[in-house]
Structure 1
Amino acid sequence: MNPYIEIAGRKIGADFPPLVIAEIGINHEGSLQVAKEMVDAAHRAGVEVVKHQTHIVADEMSGAAKKVIPGNATVSIYEIMERCALNEADELELKNYVESLGMIFISTPFSRAAAERLKKFDIPAYKIGSGECNNYPLLEHIASFGKPVILSTGMNTIESIEKAVAIFDKHNIPVALLHTTNLYPTPIHLVRFGAMMEMHEAFPNKVFGLSDHTLNNNACLGAVALGGSILERHFTDHMQRTGPDIVCSMDEKACAELIVNSAEMALMRGGTKKPADEEQVTIDFAFATVCTIKPIQKGEVFSKDNIWVKRPGTGKILAEHFESILGKVATRDIENDEQLTWDEIN
């Protein structure tokens, strides 16, 4: 059996339908009401897992962050997170709301205090962002909780990912790895499936997938074709929202399509290059077999003048054997337009 992890009873791996994670993140801009509206849309789309981001700014950032402006913003990352973070009571209400609709709530803690809050909430798994992939002190802290982890690996090398994986392996924590490019949005040529497969080859016993920041579902579908089991995209109920990651978010319609299409794509994987058993009905009419094109007498030599290959494929001698029959002789009289059998050839 292929490797898998399990989160709240949902098994995730190559032998199961791909898991689509709808990341509301901070698209709600600090509004619990907007967050709930996004959760409603995710539920309508058929989402199984809703992901949030847990920001406790004072523990997450130093004052220097007030001078750092992200590439997709005009104000500092400190200001963005102050504006968009939910307080503990609101985040707990959001978690309970997600679960009341039958979905799984997970979140990304960006600090030790955030991890402790989520531990108190007893969430079933932790999502760790690319920026924390090499934050080994925080990874050690989260690993001590004993819950499964989904780890994004953008901006990291195989060597730095190895150190992160070693931490979770040491604690016997199931961990899945997501390839990521941390540009919002990500240009198509920087998705880099080759990097995803390099990561998979380096960690063949880990479930893998893609956390995507492009503008459509194509990258996620390609990841599934290559064996990915987890697909994560930012999510919004509609594209007119003004949250920080709306530009690279999927809406309800795109999310529903991703769930259906990724499940179909997964069913297309695998197989070996030989006829499928189900193709026999087509083989029967589409293949050619060796037939007489003239009456042939016993002892007569088979040649291109008296035999040829014709549909259907229901005869005993497929066209691939035609050349081997030429020059041999008939063991009995054979009428015109008969499918040859091996016992008629000597």
Structure 2
Amino acid sequence: MDNLNQILESAQSSIEATQTLSGLQQIRVEFLGKKSLLTQEMKKLGDLEPNDRKKLGEIVNLLKEQISNLLQAKQTILEEFELNKQFAEEKTDLTIPARQHKKGSIHPITQATEELIQIFAKFGLTIKDGPNIENDWYNFTALNFYEDHPARQMHDTFYLKAKEGADPLLLRTHTSTIQIRTMQNDKPPFRFIAPGRTYRSDSDMTHTPMFHQIEGLVLDENINMGHLKYLITEFIKDFFEQTNIEIRFRPSFFPFTEPSAEVDIKMPDSNKWLEVLGCGMVHPNVLKNVNVDSDHYQGFAFGLGVERFAMLKYGIKDLRQFFEGDIRWLKHYNFSAFDIPTLAGGLTR
């Protein structure tokens, strides 16, 4: 009995002293394992008389139960301690600002296009679309380009392979092709813009082989240059968000308009005139090509380069930077995807 009491006291002392789960496991093996002192005491029971064996067996089993309970209680304490320690080490400071997730943004060409669409919508102009690959008739002939016009040459236009005897295929050099298709398929009056990609064989600081245009057409009875001048003047002021910008119309020549004009602007903080777009009254030959009676209907057309307008508004110096994919440049010249430009809320935010 004295020996059993010593085993219990020793187990209690060891369990109280240990501070780790691994140390507790060693104590479990020491006092309850196959080679433990209690196991040795159990083996001695076979040498005792039946009555003594029964009494001592009950005492040993009770002792094993006490030690097991002590071990379990200590294990609960140590596990809670380890868990709290882990929580303390992995604790998240909720006051620390969260990491910003990378998010996309709006390219300045897209932004400028959306701003222009919003402005023209104010004047009742809808949007029309058309194919990027066109034939010679839609791109040149229907628009009153004469056979030897320089724009028809290979060094200015991207021609594609076509079937023998078929009208030559090309990448459209302007979105005026959409005007032709719309007038050909529908009946006047017309009031729309045609935004889209256009292609010309040219590349320098102010030209790229692919660029974006918005062309517009207003065709109805009694349309005149006064209507054209009003629309151009108002949309330029709206886009640049300046009412004191100077605007002038210079006589020019385009095969598809007569009379024709080029539009220049002068910013309030500049003394330099900058050319921004071309326009004019739709040529009677163009209307004839799409079976519109030019004695009954008149209209005006205009065309502008989106990149040109974006460069002037956002202070971008080189046209080629729009397409180089430089992440640093894109981070500087970008717009939030959540800020949709509106005339009421402001175009550029």
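Values as computed for the structure displayed
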read-out: Parent structure of the calculated result 43.1, 134, given that Rg and Dmax of the Cα atoms in Å is the read-out and 1, 2 the choices; value: 2
read-out: FRET efficiency 1/(1 + (r/R0)^6) of positions 169 and 297 (r between Cβ atoms, R0 = 41 Å, to 0.05) from the coordinates reads 0.00; which among 1, 2; value: 1
read-out: Structures 1, 2, by percent of Cα pairs over 13 Å apart, for residues 201-248 alone: label with the highest value; value: 2
read-out: Origin of the derived value -13000 (helix-only ellipticity at 222 nm (-39500 (n - 2.57) for each DSSP H run of 4 or more, over all residues; to 500); candidates 1, 2); value: 2
read-out: When distance in nm of label points 7 Å out along Cα→Cβ at positions 265 and 289 is computed for each of 1, 2, the largest belongs to; value: 1
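We did not get these values from a lab; they are worked out from the coordinates using the rules stated. This one's a predicted model, so the numbers in the text were calculated from it and none came from an experiment. Cβ atoms are built from the backbone, for glycine too; each structure is taken alone.
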